[in-house]
1. Identify the structure, out of I, II, from whose coordinates helix-only ellipticity at 222 nm (-39500 (n - 2.57) for each DSSP H run of 4 or more, over all residues; to 500) was calculated to give -15500.
2. Out of I, II, choose the structure whose coordinates give relative contact order in percent (Cα under 8 Å, 6 or more apart) equal to 27 when calculated.
3. Computing Rg and Dmax of the Cα atoms in Å gives 11.9, 34 for which of I, II?
4. Using mean count of other Cβ atoms within 10 Å over residues 5-12 for the comparison, can you identify which of I, II gives the largest number?
Structure I
């Protein structure tokens, strides 16, 4: 447990940031799930539209350091590849 005033503050900040990042990662997973559902149903147009939204989520998370830039690029690339196979 933190003893110093500054360490206690950092512990509080960590809790808040962890919760915020968890919500954002969950939003990313939801976006990916929507795209994959559209792909499995064979809706290429819908999947392509949803991919644009997912790319925005990936870019924001990468920009804020929640995920790495290469991770965002990899996820985008794999989803786009799956859409192109339709």
Structure II
């Protein structure tokens, strides 16, 4: 069974068209914004739209976004706590 973190790794790669990065290469504790992946504010907007569409979870403020996108683990935890469905 695929875990939420594994799903998110794949979705980040697909959503942002990261051609030189495999999902397995993403460190779940690494900083997302400005980290090795090179994610910027435009990329974050794309990720926010994907999260709202795929998980029905809103990230509606810059302060919340900074906290949620601190790492892939932080993002997964936010989705687990706020999704209308039970997610592992």
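1. Working: I: -30500; II: -15500.
Answer by label: II.
2. On the way: I: 27; II: 33.
Derived from the structure labelled I.
3. Working: I: 17.2, 58; II: 11.9, 34.
Source structure for this number: II.
4. Details: I: 10.5; II: 18.5.
Across I, II, mean count of other Cβ atoms within 10 Å over residues 5-12 peaks for II.
Each value in this text was obtained by applying a stated rule to the coordinates, not by laboratory testing. Every value quoted in this text rests on a predicted model; they were computed, and no experiment measured them. Cβ atoms are built from the backbone, for glycine too; each structure is taken alone.
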